[in-house]
Each structure stands twice: as structure tokens, then as C-alpha cells.
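Read through the structures below before going on.
Derivation of every value follows stated rules applied to the coordinates shown; laboratory data play no part. Every value quoted in this text rests on a predicted model; they were computed, and no experiment measured them.
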Structure P
Amino acid sequence: MNLNLCRAIIGCLHVSGSVETHVGSLQKFPARDWEASLTWLDLSGIALAFWDRLQKLRAEDVVPAQSGAALAAKLADHRQRVAVMAQEFDSINRQFERAGIEYVVWKGFALIPEYCPDACLRPTYDYDYLVSRNDLDRAQDVLQAAGYVRKSYHGTQHHVTFKHRNLPSRLAVLPRGLYTAALPRRIELHVSLWDEEAARIPLRVPERPLDRKLRRTWQGLCFYSLGEDDEFVFQTVHVFRHILENWCRLGWLLDIAYFLEHRSTDLSFWKRLCSRLAVNKPLAGAGALAILLASRLFHAPLAAPVKNQILGAMRGQVSLWVDHYGLRSALNNFSKNKYALFLHREFARDEISWRQIRRRRLFPVHLPNSIAGAPTAANSVPLPGNWRQAWYVVKRLIYHWWGGAAYIWEFSRWQRIKARACPPRLSSA
């Protein structure tokens with residue numbers, strides 16, 4: 001994968017300023033680099049937005065014909081997929097409402113148009129719902145009655161996942177069917193949008209978001225979503241969590257950049273948000289991290305309150321990490337190294353928690369999950385399903401060994417960088 005091509009593609013998706021220079025630079029890359037970049041575009045979640053941007057600029061010819069045809073086919077497939085998903089989505093919502101279940105839709109279609117102008121331009125693989133603990137059992141009963149089965153999954157206790165019993169496994173569809181309606185969707189029921197015990201970081205996220213839910217309409221479909229303040233906070237928390245877990249799509253940062261640009265003049269919103277974050281330094285730090293990355297990568301303008309209160313209050317270690325590791329790691333969706341552990345240390349609630357986190361992340365004792373979501377180097381290999389899963393496990397084991405060794409090697413350099421800057425450590429107060 002040519003990182004210069006990746007940077008040029010990201011430049012084409014800037015949400016403000018001119019992108020013509022970046023678009024023009026795409027012509028210098030050979031067809032082999034474009035072919036190698038297609039999987040990266042899928043993994044990053046920006047393939048659809050990128051091709052749409054080129055179409056709007058009438059610049060499709062800067063991409064070699066074969067790669068351009070592949071991108072055009074992805075967007076056409078996804079438009080059909082969104083139409084199918086909209087019907088399924090509405091059916092789930094209606095069943096929850098008939099059963100008297102209080103819910104809000106989180107991410108997915110709830111982000112349109114505030115975080116993305118068109119649902120067809122961002123890949124959506126799941127339906128995420130926040131429900132109260134009191135309604136969790138009834139919500140599961142509703143899904144099971146509708147033909148969905150609960151999946152076993154190790155890890156968090158804060159959500160449960162369902163898939164429809166009549167749909168094939170994702171392995172049977174990937175990688176060719178990533179954007180098609182044939183790719184099975186999952187339903188995730190969340191009872192909390194932050195797992196403090198898993199991350200060992202006391203962010204103190206907004207409580208009782210269901211009390212502030214909004215009734216909204218998208219393409220004629222009505223459903224409940226988070227309030228706009230809660231939505232933004234939890235979008236940044238979602239990015240923060242995935243960065244810590246070494247997997248955060250560039251597309252999620254593009255969503256935030258789009259919101260930052262389109263709401264840059266809404267001073268009342270940003271002042272209200274800043275006042276909520278002012279009394280919660282760890283949450284403000286997590287939000288500032290996502291805002292800074294989105295702004296730097298996609299040239300999103302920042303309202304004065306964001307610059308002065310959110311980014312202005314950011315502790316030095318976080319901005320240092322962005323400069324030395326974050327922007328570079330973002331090119332690979334934060335998946336090629338374990339340098340996010342340096343960031344995690346700045347937020348960990350105490351030394352004991354930090355040691356447990358570092359041991360678990362450097363030397364995981366469980367096997368990797370099954371292949372899911374967008375194609376990876378493992379599930380792009382044309383092998384039978386069991387072999388693809390085995391190859392995926394091998395690659396994850398290699399990743400943990402190599403990533404752990406690189407982390408240990410880089411640790412001393414990070415300590416020297418911090419010592420030169422001499423910033424105070426982020427408090428968990």
C-alpha cells in the first residue's frame with residue numbers, strides 16, 4: 001500500500017478549502033498502487049465518499065479504469081443495500097415501539113444528515129440500539145420472535161448481538177459482497193455507551209441519555225435518536241474507544257469532521273457542549289482527541305469555543321501523542337501498532353489498572369474473534385471458510401507478537417519525548 005496515495009485520497013476528502021491539488025496528484029500513481037489501495041479504502045470506510053467526491057468534481061478519470069469501475073460498483077451496490085436496510089431498520093423500530101421498549105438508535109442512519117449528507121456514502125454493517133437494562137430482556141424477546149438469534153461473543157457485558165437466522169454468515173459473502181444487500185446485518189443492543197471496567201478509564205459519560213432522546217425522521221421513517229449534544233459526545237467516545245482498541249476507521253473521523261464543518265458557526269451548540277465538558281476533564285480529553293484528529297486529517301474548521309475551551313484545555317501528552325503517533329497511525333486505521341497504549345496510559349485511572357491493561361493488550365490470552373465487518377488481508381484470501389479463519393488467527397498472533405515488540409522498543413523514545421515537553425499528566429478527576 002502506497003501511503004502517499006492514501007494521503008492524497010484523504011486530501012480529496014477535506015471538508016473545507018480547495019481539494020483540486022490533491023485530486024490532481026492522484027494521476028501520478030500507477031494502476032498497481034490503486035489496486036492495492038482498494039482494500040484499504042474498504043477498511044477505512046471512505047471508499048464510497050471518495051468516489052462520490054470524484055463524481056461531484058467530474059474527476060473520475062484520475063483513477064485507472066479498472067479501479068474506477070470497482071469503486072463505481074461498490075457505490076451502486078451500496079445504494080441498493082441501503083434501500084433494503086431501511087426497510088429492515090424500520091421494521092425493527094416498529095416492533096420495539098409496539099412492545100413499549102424505550103430505545104434510541106445510535107450511529108448508522110441516526111447520523112444522517114448531521115455527520116454525513118447521504119446514508120449511501122458511509123458503510124453501515126449493524127444496527128445499534130441503546131435500551132435500558134429494564135427493557136433488555138424484552139428487547140431480546142422481540143428480536144428472537146422476529147427470527148433473530150443471539151450470538152456468543154467474549155468481551156463486554158454492555159451489549160448483546162443478534163443476527164437473522166435465515167441469512168448466511170458474513171464469511172460466505174465476503175469479500176465480494178461487502179457492499180451488497182446479501183451481507184448480513186447484525187443488531188447490537190447496548191445498555192451503556194461506555195464500558196469503564198473494560199477500559200479502566202472513568203470518563204463519566206452523560207447519564208440517562210434516554211431521557212433526552214429525540215424523535216426524528218429520515219427518508220420518511222420515524223425513530224428515536226440521541227439528543228444532539230449526547231450524539232456528539234458519544235461519537236467522540238466511540239472513536240476514542242476504538243483507537244484504544246487499535247481499530248478505528250478513518251471514516252468515523254470523517255463523520256466528525258463533516259459535523260465540525262457544518263456546525264462551525266453554531267456557537268450556542270459549542271458553548272453548551274463546552275460547559276458540559278468543562279467539569280469532566282477525562283471526557284473532555286477524549287473528545288479533544290477525536291476533534292483534533294478529525295480536524296487535522298480532514299481540515300475541519302473549529303468554532304472558537306472548541307479552540308479555546310476544548311482543545312485549549314487538552315493536556316500535553318494527548319496532543320504529543322497525536323503529533324508523534326496518532327496522525328501516522330490513522331493512515332492504517334490505528335491497526336498496525338500498539339502505540340495507542342501510550343495514550344491509554346494517560347487516561348488510566350490508577351497504576352494497578354494500567355498494569356492490567358498493558359498486560360492484557362500486549363499478551364492477550366484469548367483467541368481472536370471470528371472475521372467480521374470489512375475485508376481484511378485474511379478474509380480477502382481465496383480460501384475455504386475454515387482456512388480463512390485459521391489464517392486470520394495466525395495473522396493476529398503475529399500482529400500481537402510484532403506489535404508488542406515494537407511497543408517495548410518505542411517506549412523509551414516516548415518517555416524522552418514527554419520529558420522534553422514536560423507536560424503535567426492527565427488527571428482522572
Structure Q
Amino acid sequence: MDVGLVADATSSVPPARNVISWRPFPRRVAMPSPPIEARIRAFYLYEMLVSFQLWSPFWALWLFQHANPFQATLVDIVFWIVSLLVTMPAGAIADRYGRKPALIVGISIWILGIVLFGLANSIVVFSVANGIWAFGAAFTWGTGAAFLYDTLAEAGQESRYPRIMSRVTMFTFLATAIAAGLGGFLVFRTNAFNLPLLVYAIPGVGALAVVATFREPAVHRMPAANLIAQIRAGLRTTRRDRQIVLVIVFQVLISIVTYVMAFFRPAYIEGIVAGNSLLIGLAYGGFFCVAALGGLSIGRILDRRGETGALWLTCALVFPPFLVVYAVTLGIFPDSIGTTVGILAQAPYYLIWGFEGPIIYTIINRRVESSDRATVLAIQSFATTLALAVFEPVVGLLVTWYGIGLGLVLLAAAAVVPSGGVVVAYARAAPRLAGPVPVGSPDRSR
């Protein structure tokens with residue numbers, strides 16, 4: 001794979017950079033470090049296998065076969081409640097004991113939860129599966145980004161992070177695009193919405209095998225005395241920087257809107273394509289190709305617009321399409337046009353998906369040290385999870401009472417003004433930073 005990187009730069013690493021990482025037990029045998037390019041390629045492969053999510057267009061449709069919209073949101077709440085309990089301890093574990101162990105635990109449990117979700121046939125089993133799924137996901141949120149950043153820091157090559165993560169984002173969304181089309185074909189041939197969830201075990205186990213080959217980054221970290229102290233240290237780091245707090249609030253608002261749209265998107269798309277599973281898969285494949293383009297634009301957006309401009313661009317892309325979605329659900333457009341308009345109205349959300357998450361991680365990563373990196377990213381995930389746990393069932397009731405179109409428009413109307421206010425406050429908090437931009441990997445666990 002031509003990643004456009006300089007071959008094996010580890011030989012020129014300054015000794016001060018290549019220090020021994022903190023470990024709970026001393027390492028008995030010093031193993032030679034694999035070339036940095038091989039480690040980067042392994043990370044590409046890991047992210048692509050994790051992202052080969054054949055189930056992405058169909059997991060909610062499988063749930064909707066067994067539950068109404070409100071019941072489905074209650075099942076999904078289990079995911080967010082478990083995430084609330086696990087996310088910050090998982091981030092602290094990744095900071096104290098290493099990125100690789102956290103990824104191995106997370107991917108193993110994540111695969112188990114997804115397969116059990118595909119086998120579920122009752123609300124109770126769906127809920128248990130969602131809890132297991134969430135437990136595994138919590139160990140991966142932010143850990144992959146921290147692993148890659150520390151791997152590059154070991155070689156003194158942090159400046160390459162934006163370029164590499166832009167490519168990671170592109171490759172992973174393209175992998176999901178291919179997987180969505182393949183998942184659509186499987187459902188089209190079998191009429192089984194749960195089959196993509198079960199088949200995902202194959203790329204999932206492949207991702208686990210790749211993680212097993214990872215080498216823990218040899219960078220200096222000063223973890224706290226225990227997990228509670230580690231979480232407290234992360235909270236102090238977060239609280240001290242007003243811009244970190246504001247950008248977390250911003251992502252909370254945006255995530256409520258975009259995730260709820262994503263949750264109900266399969267039912268919405270299924271309705272406008274008259275239940276054609278193959279077309280659903282192809283439509284999602286197109287969406288993820290748009291997300292891949294969004295990922296490639298990360299550096300350009302930040303260079304040209306700065307952090308505040310990137311947040312304003314996110315607002316501009318998030319809210320207007322809700323009006324189009326509402327118009328389509330009202331039947332304002334003729335059928336032939338309504339299908340096209342309804343599908344195209346989803347494209348901005350995937351463009352956002354390609355760059356918004358990485359930009360949020362950029363703002364956080366550039367303001368924290370390695371010792372707190374995974375913990376602070378976990379705090380950001382915790383805040384978003386808490387908001388989703390509270391507001392998702394409320395939206396489920398709105399959709400049950402008023403339909404998808406009006407329910408989602410009411411949600412967007414409630415979030416647009418606070419989102420704009422947070423961006424204004426963020427711009428006033430501090431001047432725009434300059435210099436290289438580290439970018440975090442996107443969160444696409446659901």
C-alpha cells in the first residue's frame with residue numbers, strides 16, 4: 001500500500017524520544033522495534049477490518065422487527081448506560097496499562113456483543129447484547145487514536161499524524177462502503193436483517209488478530225497511582241481548559257442530533273426505497289464514500305477555516321437537511337424525485353461524519369499530554385453518552401407520536417441555537433492555535 005511515507009525512519013530517532021514506557025511489570029526481554037512504516041500499515045489494516053461493518057444499514061431494522069420506535073430507543077439506552085459506567089475506567093486503563101491491552105479487550109467483547117445482537121429474538125436479549133456491545137466499544141473509543149499518536153511520538157514523528165489519520169479515515173470509510181453494499185446483497189438474497197451482524201465476526205476476528213501483532217508504543221507516561229486518581233487527573237485536565245469544555249458541549253449537542261438521525265435513518269431509507277434491501281446497502285455505500293471524502297478534507301478545513309470555522313461548518317451542514325427530510329416525509333415531492341432528494345439529504349451527515357469527529361479529537365489531542373490522553377477522550381465520550389441516554393427516548397416518543405419527519409425537525413430546532421452559542425463562546429475563549437494538527441480517529445461503533 002502506497003501511503004506516501006518515508007521508509008523506516010526509526011534509525012534516526014533521538015535517544016530522548018525512545019524512552020521506556022511505564023509498565024505495571026518490567027519487560028524481561030528487549031524485543032527489536034518493528035519499522036515504523038510496518039506499524040502504520042498494521043494500523044491501517046486494523047482500522048479497515050474493524051470498519052468492515054456489514055451490519056451498518058441493517059442493525060436498527062433488525063431491532064425494529066422486534067420493537068416499536070420507543071421500545072427500540074429503550075433497548076439502545078442500555079448501550080449508552082453501560083457506556084456511561086465503563087468509558088472513563090476504560091480510558092484510565094488504557095493510560096495506565098497500555099493501548100494494546102485495552103484494544104484487545106475491547107475488540108473481543110465488541111465482537112461477542114454484535115454476534116449476540118444478531119441472534120437476539122426478544123427485547124431482553126437485545127438489551128443484554130447491547131450492553132456487551134457497549135462494554136467492548138468503550139475500550140476502543142479514543143484508544144486507537146492514542147495508540148497511533150504515541151507510536152509516532154516514539155519516533156519523534158508527531159507532525160505526520162494529520163496526514164496519516166486523513167488516510168486512515170478515507171480507508172476505513174471506503175471499507176464500510178464496500179461492507180454496506182455486501183451486507184445489502186446478503187439481506188437481498190436471504191431477507192435476513194441479522195445475517196450481516198453474524199457475518200461481521202469474520203472481519204472482527206481478523207481485526208483482533210492484527211491487534212495481537214501491535215507493539216505498545218515506547219513513550220514516557222506518568223500514570224496516576226490508581227484508576228480513580230487517573231480519572232481525577234483527566235477531569236482536572238479537562239476542567240482547566242475552557243475550550244476543551246466548550247468543544248465537548250458542542251459535540252454533545254451535535255451528536256444528539258446526528259446520532260438520532262442515524263438511528264432512524266434505516267427506517268427512513270427503507271420507506272423511501274420501498275423496502276429494497278440491495279438499494280439500501282448501495283445507498284449506504286454511497287454515503288460512506290462521501291464520508292471518506294470528508295475525512296480527506298480534515299487538514300484543509302482546519303488550515304483554511306481554523307478550529308472555530310470548522311465548528312461553524314459543522315453547524316451549517318447538520319441542521320438544514322432536517323427541513324428536507326421533513327418535506328420528503330410529508331410527500332411534497334413526486335415519488336420519483338422524492339426518493340432521490342430523500343437519499344441526497346443524508347449526504348451532509350456523512351460528510352460531517354468524515355471530519356467532525358476527527359476535528360473534535362484534534363482540538364482535544366493538541367491540548368493534553370500522553371499521560372491523560374485516553375482518559376480525557378473517554379470523558380468526552382462519557383459526556384456525549386450521558387446526553388444520548390437522556391434524550392434518545394424523548395426523541396423516540398416524538399417519533400412515535402408525530403412520525404420520523406416532524407420528530408426529527410423538533411429535535412433539530414431545539415439544538416440549533418445552543419450549538420451556535422457554544423461556537424461563539426469557543427471563539428471568544430482563546431485565539432486560534434497554529435502549527436501541525438493532530439487528528440483523532442472517527443467513532444463509528446454503531
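Just a few scattered comments:
- With relative contact order in percent (Cα under 8 Å, 6 or more apart) computed over the structures P, Q, the top value is the one for Q, the highest of the group.
- Winner on volume of the Cα convex hull per residue in Å³, for residues 49-288 alone once structures P, Q are ranked, highest first: P
- Of the structures P, Q, the one that -16500 was derived from, the read-out being helix-only ellipticity at 222 nm (-39500 (n - 2.57) for each DSSP H run of 4 or more, over all residues; to 500): P
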